[in-house]
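Next come the structures, one after another.
Laboratory data are not the source of any read-out in this text; all were calculated from the coordinates shown. Computed from a prediction, not measured in an experiment: that's the story for all the values here. Cβ atoms are built from the backbone, for glycine too; each structure is taken alone.
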Structure 1
Amino acid sequence: MPDLRFPKATRAHADHRRELAPQAEDAFRAFSKAVFADGALDARTKQLIAVATAHVTQCPWCIEGHVKAARREGASDEQIMEAVWVAAEMRAGAAYAHSVKVLEILSKGKTD
């Protein structure tokens with residue numbers, strides 16, 4: 001049974017999205033192409049960043065697309081997994097860093 005929370009993107013979806021807003025679709029595609037082109041960072045590195053970001057944003061379509069793109073750009077399985085671990089550390093690190101807010105609230109509660 002298909003997972004309805006995360007339907008598989010199809011060509012029909014892409015075509016329908018374009019029919020509904022062709023200028024925005026074209027602009028987004030041009031932007032995406034420019035972002036992932038070689039520049040100060042090579043395309044492989046950019047795809048590895050995208051793999052990590054996709055995990056932090058928890059987008060299953062982005063994970064699938066950028067893992068495949070990273071492989072096409074020559075990233076190894078080990079590099080891809082390392083990017084995932086960087087994402088995991090950053091997500092956990094953010095929770096850890098935000099504990100300062102809790103500590104501030106707790107310390108104020110003692111004096112209120």
Structure 2
Amino acid sequence: MQINLPEVVAEVTAAFQRYEAALVSNDVAVLDELFWNSAHTIRYGVTENLYGYEAIASFRANRPATNLARTLRNTVITTYGQDFATVNTEFQRQGSDKVGRQSQNLAQNS
């Protein structure tokens with residue numbers, strides 16, 4: 001297995017950037033598109049643990065769209081072959097000293 005093939009890293013980076021842009025602009029349609037539509041999808045948040053695509057989509061549709069801007073740091077993208085990747089990052093909301101963490105797994109659709 002080849003780790004961090006440049007073209008795969010570029011593809012995953014673009015997907016991550018698209019997700020980040022949708023997240024901070026509250027583009028719910030794109031956020032819903034980017035999450036795997038499965039009961040196996042999970043999202044752990046600061047105040048919520050969501051199990052399944054439907055619960056995540058409901059959360060996204062109903063969350064306040066305020067104070068979403070944030071700064072990322074220590075983002076690490078690792079790809080495994082051409083079909084799987086992980087993304088881990090830290091973030092900080094504007095006006096807050098708290099540091100959050102985010103992790104994502106991405107798999108190529110067949």
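Descriptive notes on the structure:
- Relative contact order in percent (Cα under 8 Å, 6 or more apart) - highest-scoring structure of 1, 2: 2
- Structure (1, 2) behind the derived value -0.79, -1.00 of log10 I(q)/I(0) by the Debye sum over Cα atoms at q = 0.16, 0.18 Å⁻¹: 2
- Of structures 1, 2, the largest value of mean count of other Cβ atoms within 10 Å over residues 27-34 belongs to 2.
- Winner on distance in nm of label points 7 Å out along Cα→Cβ at positions 11 and 91 once structures 1, 2 are ranked, highest first: 1
- Structure responsible for -10500, with helix-only ellipticity at 222 nm (-39500 (n - 2.57) for each DSSP H run of 4 or more, over all residues; to 500) calculated and labels 1, 2 on offer: 2
- Computed over structures 1, 2, distance in nm of label points 7 Å out along Cα→Cβ at positions 19 and 51 reaches its largest value in 1.
- If you line up 1, 2 by mean count of other Cβ atoms within 10 Å over residues 67-74, the top spot, with the largest value, goes to 1.
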